[in-house]
Every structure is written in structure tokens, then in C-alpha cells.
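Next up, some structures in C-alpha cells.
Laboratory data are not the source of any read-out in this text; all were calculated from the coordinates shown. Keep in mind that this is a model prediction, so the values were computed, not measured. Cβ atoms are built from the backbone, for glycine too; each structure is taken alone.
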Structure P
Amino acid sequence: MHITLLALGSRGDVQPYAVLGSGLKSARHQIRFITFESFAPLVAEIGLDFHPIPGDAQAVVAGGATNMLGLVRSFTNLAQGYARSLSDPHLGETDLIINQLPGGLYGFDLAEKYNLPMMLASVIPLARTDTMPLMGFPNLPLPGYNRMTYSIGEKVLWQMFRSVINEWRTQTLKLPPLPRNGYFDQLGTRKFPILNGFSEHVVLRPADWNEHIHITGYWFAEEKRWDPPKGLLGFLDAGKPPVFIGFGSMPVKNPRRTTEIILEALERSGQRGILHSGWGGLGEISLPDTVFKIDYAPYNWLFPRMSMIFHHGGSGTTAYALRSGVPSCVIPFVFDQFYWGQRIAKLGVGPTPIPFKKMTAKKLQQAIEGGTRTSEIRRRAAEIGKKVRSENGVRATINLIEILCRTLQ
């Protein structure tokens, strides 16, 4: 079967779909991966057919700063370019579209144009439910509020993209324009099922999700041999397990001051640290011998060697932190990161999240001490890690896709 994967975002957003694509290829399916052109090396590494979208994920994220509206605006500013890149007729030469874009954007239209089945795929819970509000909305104890947040979010998203997509539909795809309310009522149905790439041990399945909304387990890559730099190995061997601190793809306005806060918290708590520079450029000052800066290390190799993990709460980083069995704490910047931070605290595998804008050396010190010295947190983290490692989300998703495709034909 020929499958087209459509995924845009930061590396953390795109990586799980690359892993799923690699698994599908190993299962003898032919995969076309549509993503930003800056991810060409990632796609080449796993040997998938590549259809590039002009743009650089780091520039898009940096342009959106650290608020959700800014990120959405960064993507919508490029919306016409996405439509042009997705207008090539050869994209209709496929058997299935798996679409990561929120609300099924673009993929829904391609599926309609070429009479193809489409599945939505997500690594965060976005399907409508009464049990919690849509990501980005506060928790409020109001009747009907949770369900209403999805309607509001869908309307806002659709209004931001509607004119571009309807112009693309009518002028290029030769399809009728979509109505003011879009097509969101069709998502999460037999025609457009949803694949959620996270663990039921982490996100409890809402009772009101129907049988067309699936939870598969996380999409982790198969472990490969990685030879760490001698400096990193030497640092790890020189003392007790350090605390990892890094914010991945998040831009940091004042990396120097942020680094100083981190160093102060580590010193106060008496902990050694691994500082990940990330897209924010942390660690560009003189560091003590107790702190080692890295630009890259595979999380599946690094995290189990830590005493605690502090991260921005991206879905992929959260998954690897939970899988490691090590206590963690989220320093959220935007959107779903606040949700994952609360889930970690609710599961008892780490302290309460510290929003980046409110992070101080004292708060960070207290979280470090709470995560490294509380035996119950360490016990629960190890327990959740064992459960997550027992799942094979990629294999489960491949089996599900093959079954669903037979019912969609």
C-alpha cells in the first residue's frame, strides 16, 4: 500500500511521524513523507520518499515566539505556500493519507479531490470530549464548558485558514468551497478515524470517545547504537547522575539570564547538571565543572542516566522522559506543554510544572529537590516507565491502519 504522511512543525512535532513512516516502510508499505524542506536529512536517513514544503521549522517557531496565537499566525502566514506545495497532481497517486495537521487541514481536501481515505494522527489529545477542555483553554467548572472549547477552537482555526483553503479548493483542486463551519463534525468518525500516538497509561481514555478514536501507544524509534562523545561519558562517570535541563525547540529571549537561573538552582540544590543548548542557545557562558553542555544526545540513551529531567513539555520529549522511568518536571512555554506538565504532576512522577515566564532559581531548586529526594515520586516514575516501555505503539498503529484500510475501502 502507498501511504502519504503529512506532518509540519518542529523536529519534536515531526519526529514521531517519521518513526511511524519508518515502521510502515518496514512493514512493506511505500511511504511518501510531506514535511518542511529543512527536514530533508531526517527523511533521507530513514529512506522515505520526500515531498518538501518550503520553510524552516526553527524560523517558524522563532517567529511565533512563545505564545500560541503567535505560533498559529506564523503558520497561517505561510498557508498559501502550503497550498501551492500541495497542488502537485502526483500527490493523488497514493492509497491513504495520514494527516497530522490540526483539524485535518489540507489533507481533508486532498482526500476529497482524489477520492482517498484519510486518517488523522495526533500525539496530543485533541478529539472532542466532555472530560477536559481543548488544549490552551483554562480549566473552568462550568456546565458544558469543556465541549464548548472544542467548538470555539475549531471555529478560530477554520476562520484563520478558510479563505486560503477555499481559494485553493475552487481555483486549483476544482472543488466547491467549504461552509463557514468547515468539516470538523466529520472527524473522529468511521470515514475519518483518529490515531492517537500516546499511552493509555499516561492519558486516560475519555469515556465519551467513540470507537473511531484510537489510542495506540507512543511512537518510539527502534534503539540504535550511539557512540557518545568522550567528554559526555567522562562527565557522567565522574559523579552521581546529573539533572537534565533543556527546552528543545523553544526560543528563549534572554538565554544568558536563563542559564544563570539554572546554574544557581543547580548549585543551591547540590546537583550536577546536563544543559541542553537547544534552539534557545542556553549555556553560552562560562559553566562550572559540575555542569556539562550538550548540543545533542538521543533521549532514549541520555534520559535513563539522569537523576531528574526538566524539559519544555513537548509531546515527544515528555514521552521519552516518561519512558525513562526517571522523575521529570515541565517548564511549559505554550499550548499542550501546560497539559503535559499537569499530567506529570497528576501521575505523581514529578513536581508541579513551573511556567517558563515564572521560573526563578528558588522555584527550580525546590522542584529539583522534590524530584530527586522524594522516594514516592521516584517509585511512581519507575512504574510508569515500565508500563510505557511494555507497549509497542508503532506495531499497534501499523496493525490498526491495515485493519481500518480494509473497512474504509
Structure Q
Amino acid sequence: MEKFVLNNGVRLLYEHRESYVTSFCIGFEAGANAEVGFKLGTAHALEHMLFKGTTTLDEDEINLKCDRLLGFNNAMTNFPYCIYYGTSSNEDFVEAFSLYADIILNPALSEAGFKEEMEVIIQEFNEWKEDFSQYCEDELFYNSYERKRLKDIIIGTESSIKEIHIDDLKRFYKKYYVPENCVISVVTSISFEDIKTVVENIFSNFKGEYSKAVDNSESISSGLYYKEVSGFEGAKIQYIYDISMLDAKEVEALRIFNMWFGEGVSSRLFDKVRTKGGLAYEIFSAVKNEANIKLLSINCSTSKNSVDRCLNIIDLLVDNVVGDFNTLTQADINYLIKRLKLKRALELEKSIVLANRLTIYELMYKRGKMVFDELEFEYEISKKDIINVIKKVFVNPSKQVLW
């Protein structure tokens, strides 16, 4: 991987991969976490409005060019970041990248189309809760935090969305869409020098003064929460545990543990809850380690009648987790590491996933190269290391039942 920093602070990450296509991702640390002093949903609304037109192109022209130049393109607002990404043929890269750069660097941000786009976001808000797994997590976060931005969904509340004005978007753009807060990643067979020239020609005149987003940390408020949903025939269960106290090596140890505990059909959760218990059609655990989202999550999809039994089995597995894991040999742990590395390698097979991951890691950790470090797995981690992490993590969970 090559890294180059423009004179204005824009960071370019380049990875050579032989292919007919080129994938790129342009990102900013300008997600929902940055909305301190702004209405909830401002970051997401700005992402939408950038595609409504530039100083030289209207929305119809943007849409037509996207379809002609890009085999895939999208944008996404998360809590820590907002990214804009796409894949083009190598021969169309310069024009496709220039289009996205124009969308990001020269947005019209006018009243034209603003009302209509905010109505679209309201529709998105109304449909948000139709995804019951997402609904369960949203309720859990709402109940687990008092001040953290994570308490409310990324796109904002219905009232906050309706209060957003075009001037709010302009102010947010001016504060966070600046060179030092910008990362560009390109995965391609085009030479690094050619990519660097393209990026410099387009982004060298990008100006703005960097304002670091405020870090709003807060511990989980533990408890067990229930939410009844009319018309929902099933039930969702989610647990979260705080992992913000872990360092990088400890997070890797937790990921190894999770390959045994909650990932795959041989995992402890799947075996006890689904295979032997027949209580859930989906059960897994996942490690989330992003800026201000540092959690171990257990997720279960079951029936209303099986909720209590699922809760009891999960609680029992957690209570006995140290003793159960202690039965593993170092050979078992080496196998878990091998699985983890394979999973990571498979995820990065798609060039667009790699481009996105490079940008995200550079934004969150200031280390895009960490994507490849994870593949090499640079840590020596023993069973004792993992057990120490387990003891740190499995305390004071917050639990949500949606039914």
C-alpha cells in the first residue's frame, strides 16, 4: 500500500490490484458523531443533498453520469464517518472520479429540491423500524445511553429531521468537509503515479480549516428492557457489553474468542440455542470497534414463547464462559486465528470493500495500513490473554427484548 499526503492535508491511500475495474472511496470524519451543535440527522441529510446538484451539474445530469460511468456507486453515513464510493472501468476512472469529486467539492446546496429530499428522508425514517433487528438495536442504544449520539438513530428523529434547514447543511459542510479531514482510497491496476496526478489535479485547491469532532464518550447503563411492537409476530433479543477499555491487542484477542463464542454454526451460541435448543432461527455475536461504538453484541431472533429460555441459556453461557473456553488447547486457538484471517481475506476480495475499509481505517485509526496488518495477524496471543479479556468484557450488560 502507498500513502501520499497532499500539501493541503488530503490523504491518498493506494493499493495495486490487477483488474479491469478501479474502486475508490472518498471519506470524511463527518458522521452523526460530529453533530454536536447541529440538529440530529444533519450529517445524513447533507450526504443526500450532495447528489442533488453541483455548481455545474443538476441532479438529472449527475444520475445519468453515474449510470454511464459506474458499475456500482453509493454513499453512507455512519456514526463516525461519511463515505462516498464507487467502481468504474479503468478507462472511465478519471471521469468517474472527477464526477464524485465534483459532487463533494462543488455542491450547490440550494433550496431547489431540498424540501423534496427531506420528504424522502422522512419516508426513510418511517420505514426504518420495519427492520426489526435494527429496531431492537436502536431501542437498546436509546435505553443504554443518556448523552451519547448513539442514543438516537443516525438519520435523526422525526422532529429533528423536520427542523433541519439548508443553512444547517452548509454550516456542517464548511466545518467538516475540509482537506485535513478527507481520505481518498483507490484500488486499481492503474499506476500510483497516475492516480496521484489525478487526485492532485482535482483536490489540490480544496480548502478549509479543520475542526476535530467532539469525542462524546459514555459508559453503558446496564439493564433489561422490553418493547412491544404491534404486528410483530416474532421476537428479537440483543445484549451489548462495553469494550472501550480494551487496547488493540486485547480487541484482537476478543475477536479470536468471538470466532469460538458466536461466529459460525459450531459456535457456542449457535450450538446451544439453535442446534440443541431449537429456540432461534438466528443467533450470533459480533465485535464492533469503531469510534464511539466499541461493543460486543449478542443478537438472537426467536419466537415470543422462547424469549425467556433464550435469555436463560445465553446468561448461562456467559456465566460459564471462562471455564468453557479454558478447555481449549493452543491448537484450537490457532485454528480460530486461521478462521479469523480467512474471514478477513474473503471480505477484502471485492475491491470496493477494500477501498472503503482503507478509508474508514485511516479516518478512525489514522492507520489505513491496519487493514493489511489484520490479515498478517501481528500479535502473539495466548489462551491466558484471551481469558483476561473475557473477564474484562463480560460485566454489566445491557439487554433489549423486542416483541
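Identify which of structures P, Q gives the largest calculated value of Kirkwood radius over Cα pairs in Å.
Q
Could you tell me which structure in P, Q was used to calculate semi-axes √(5λ) of the Cα gyration tensor in Å, for residues 97-264 alone as 35, 26, 17?
Corresponding structure: Q.
With FRET efficiency 1/(1 + (r/R0)^6) of positions 33 and 193 (r between Cβ atoms, R0 = 35 Å, to 0.05) coming out at 0.95, pick the structure among P, Q it was computed from.
P
For the read-out FRET efficiency 1/(1 + (r/R0)^6) of positions 217 and 345 (r between Cβ atoms, R0 = 25 Å, to 0.05), a value of 0.15 was computed from one structure; give its label from P, Q.
Q
Match the computed value 2.0 of distance in nm of label points 7 Å out along Cα→Cβ at positions 153 and 185 to one of the structures P, Q, and report its label.
P
Consider the structures P, Q: one of them gives 23 for relative contact order in percent (Cα under 8 Å, 6 or more apart) as calculated from the coordinates. Say which.
Q
Could you tell me which structure in P, Q was used to calculate distance in nm of label points 7 Å out along Cα→Cβ at positions 145 and 177 as 2.4?
Q
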